[in-house]
Structure I
Amino acid sequence: LLIGNNADTGGATCQLEHCLIEKATRNLALHNTTQPATLANLELRDASDEGLFLMGVSTDPVLSNLSIHDNADFSVLLSGSPLPAMSGVTRTGNGEDRVAYTGQIEGDLTLDIAGYSEPVVFTGTTHVYGPANPRLTLTAGSELRFMSGARLNISYDAGENNVWRGQLTAVGTALDPIVFTADNGLSGGWNGLQFGGNADTGGATCQLEYCLIEMATRNLALHDTTQPATLANLELRDASDEGLFLLGVSTDPALSNLSIHDNADFSVLLSGSPLPAMSAVTRTGNGENRVAYTGQVEGDLTLDIAGYSEPVVFTGTTYVFGSANPRLTLTAGSELRFAPGASLRISYDTGNNNAWRGQLTAQGSASDPIVFTADDGLSGGWNGITFGNNADFGGAVSSMEHCRIELAGENLVFSSTNQPDTLRQCQLGAALTNGLRLTGSYPLVANCTFEDNATAIRLENSATTTIGNSLALSNSFLGNSTWYLYNNGAGDVDARYNGWCTSDGFTPADRIWDEVDDP
């Protein structure tokens, strides 16, 4: 039996009392209506899904003297509706006897779970969004329990659009925090609280204070939004992945009085976001307590790691590319530490396309070089930096000076690009294979030091490549174990006026190879 949204239009009223409704897929459903105002003396049994479903009901009916039993799924399922008042309602033998919540919240709604007569469990994904910019308000002391795979999404995470706006007010107190937790009591038992890209669209705002968020895959995530502007007095614990994830957040929230602990992976993971300001943030017992970086940088971004309060570790592949031709800028004195297998890729390395452009500015100084290194301190401990073929496409420009790149499988690769057009005053050392590999790329290599790599420079070019070629631009080569210069292409190499140093009995000529001339 379905009572639809016009059952209360233009004075329409409904009465439903002393009825038995049974053996349907969903025995009784009210959709966007306030009628009937009372459901009394009903028996709802043996449905293949829920006994009672209330969707988008702005004023729930009073439930009085109901027997809801032996339905295969939930006794009562809500979607975008307030918690119904219940008197003399028995629920037995259902797949789940508790009141459950799911679906979309399209209008302002307050859920006073703290003051409700029983626990409420969330199933599936509950979305808060709509053209009316709906706000979900949770009262202090409320406990929201989420089933496996369930999530709470604030706004719809797609292109910016007023119809996908959504807001959350979740402000607890020190004595009565709001709790978001897994119904099964296991780490990874639900999919977390996520603020999407429209949580700040068209005036939308959010508040999240004095909350405990626990046992999700990723406890708290902000995606392409500046809301909440402040994360204060939160405890994020026991996630199976990260405690806090900030993705594409142009202005990071201020983190104040946070306890992020006992999450299986990183305490804080960033992707395309600036480094967040932190005040009184404790991180203990996590798989990795440090702030970590990964993913795609799609907009201009400056990472002032030198001026940050702590080290930052890079995990996975960090890409810099997008249709806006994003630029990653690193400040002098910054040290970027990369986990095993991690890498930094400037532009997406495929067919030429403005959507795959990317740029890097890494300008250190003699006293404050920018350092790219392996977090584990081992040669081959990360996968190096690659400038892809779109690093010079559509006006993209990059620069690297006074940088130290070390301990990668390959420290630095130029793949069919002429950006940066000059590699100057850089140190490339202790690579497992190549200190520098140029494939279809012809930068000027000047005033650089190549030390303790297997091969200092490997070339796969078809035209002349200039390495040094004057006393003022001289490079230094020392301690490279296999080759100082290996030319595997048909192009000439102009490498005069460099310092070729050996200490193992070999001459420089023994360590320079030209695939065309030497055979």
Structure II
Amino acid sequence: GPPDPKGQLVTFPDKSLLAHVPSNGDTEMVLVLAQFGKMANGVLKSVDPEKGTARWNDTMQNIVPSRNIHARGYRLENALCFLDEPGEWAVDSAEGRVYYWPPEGEMEGAVAEAPLLYELIRLEGKEGKGPKVRFVEIRGLTLSCTDRLPEDQWPRSWLRRQWEIPDGALYISNAEDCVVEGCRILDPGGYGIVLHHHARRCRILGNEVGRTGAGGIFLEGYGPGFTDANNHNIVAFNWFHDHGLGNYWHSPGIQIYQSGYNLVEYNLIQRSAYNGISTTGADPNRLSRIEYVEPGHARGQWDPWTVYEPKTEDWPRDLLEKIRKGEFKFDRETVKPFLQSNGNLVQNNVIVEPHSTLNEGGAIYAWCCGRWNVWRANLIYKSRGMPASSVIALDDLVEFTTVEDNVFRVDGVILDGVGVRPAERGDILRNNFRACFDPRFAARRKRGLGKAWINVKGRAPLDRLYRSIWSAVLSRGGWPGSPRVGIPGLDDEHSTVKPPQAPVKKTKDTRDVIDK
């Protein structure tokens, strides 16, 4: 049904699915809609088993048609009637009970953890010119287990960008020169760490952030506008692993939104549901529509303004008036001053098994962001194919970006090695290698092959880059928790590090290079 303030009406052809589903909002409908990655966890209320209907309550987004039959699907969760195999549980809030079927063994001695808090530590300064949190250092703590707020209860101030929850176990807002080092942040319902709005010169060093409901760390600046206040942070030597477990599959290990001039290096990122590292901004077409520019144009329970939360107090008044009248439309030039994800340096990271759930996007990804970002000398491995995705993906409106000296190994078919939209300008794409190339797993599209990236049948570029990265990581004592890296043939390198060899020689414009 159409969006409605009371909740969007959903009709189930199989009415029996609703026979024992409660109407009090305990049950969620996990839904993939429009495309892979666009998903939500709507709360079901007003359940009518006889009619086969329920109302989808969700402030994060409305249900919209899928692009194709393969990019759709739903699952009902958290009702006793769905508890039918070991490892599952359900909460009955009316009775105040948790029903749990342990994965193995007897119930006696089984442990169930039910967190009540959504955040464990919050550092929060004032907005605007107000005082900021400064020089706070958090070291050596273990933070474990948070809940996530149901999507029908999200405050309007929460960003709905890219279909993920913006909350985190360690939430830092309006802060400068703070340090988070040597901590373990495990099992949060949302992100592990959030740097919100004004965040400058903060250092996130040597932490383990894992088993997250959403992603690892979210650098969330202000929405489109001229306020460039989230910048010059360092995210380095961390171990981010196992993301998207709370049904936020679109969340990467490291998310950068409207945040610039950050240094992201020497991180190990494993088993992200979507990207390993993502840099994003805002779509100029949507910013040309008033419902995305200012609040108050809700469609049912969802307000489009919350997708980007433009900081319109920065905008010229006449520009807003032209958008209201439909007399102005942003393009790739006029939108650039409003996008603040500029000048980020992403280098020497190891990304292992991205796309553990979704099949498009890229291990390193950018979309509608600023300029002068650099992705250099990152190492990527995936044991299965990425047939719907470029391994390194420059999506819409990604211009004046440098992608160089990266090495990736994918043991399956890919779409492209380094993918870029044909209309983009000023991108420097060079000296990127697909190692351990098997002709059976050739790229489907081959855009940029021989120039932006090169197939190499041996593993020398991979080994050389890894040894260089690992040498730097080892100088700090290794990644926290001493994880196995998960790339065939490299885990034994943790005990014996060979000195870095000479840089990979640049090759001519050839399609395949046999490493000797």
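For the set I, II, ranking by mean count of other Cβ atoms within 10 Å over residues 439-446 places I highest. One of I, II was used to compute log10 I(q)/I(0) by the Debye sum over Cα atoms at q = 0.07, 0.10, 0.11 Å⁻¹, and the answer was -0.39, -0.82, -0.99. Which one was it? Computing log10 I(q)/I(0) by the Debye sum over Cα atoms at q = 0.07, 0.10, 0.11 Å⁻¹ on every structure in I, II gives -0.39, -0.82, -0.99 only for II. When relative contact order in percent (Cα under 8 Å, 6 or more apart) is computed across structures I, II, the figure 5 traces back to I. One of I, II was used to compute FRET efficiency 1/(1 + (r/R0)^6) of positions 279 and 383 (r between Cβ atoms, R0 = 25 Å, to 0.05), and the result was 0.50. Which label is that? Going through each structure in turn, the value belongs to II.
For which of the structures I, II does the calculation of FRET efficiency 1/(1 + (r/R0)^6) of positions 303 and 375 (r between Cβ atoms, R0 = 30 Å, to 0.05) return 1.00? The read-out comes from structure I.
Among candidates I, II, the computation of distance in nm of label points 7 Å out along Cα→Cβ at positions 231 and 487 that gave 3.2 used structure II.
Rule-based calculations on the coordinates, nothing more; no lab input. The structure presented is a predicted model; accordingly, all values stated were derived computationally and were not measured. Cβ atoms are built from the backbone, for glycine too; each structure is taken alone.
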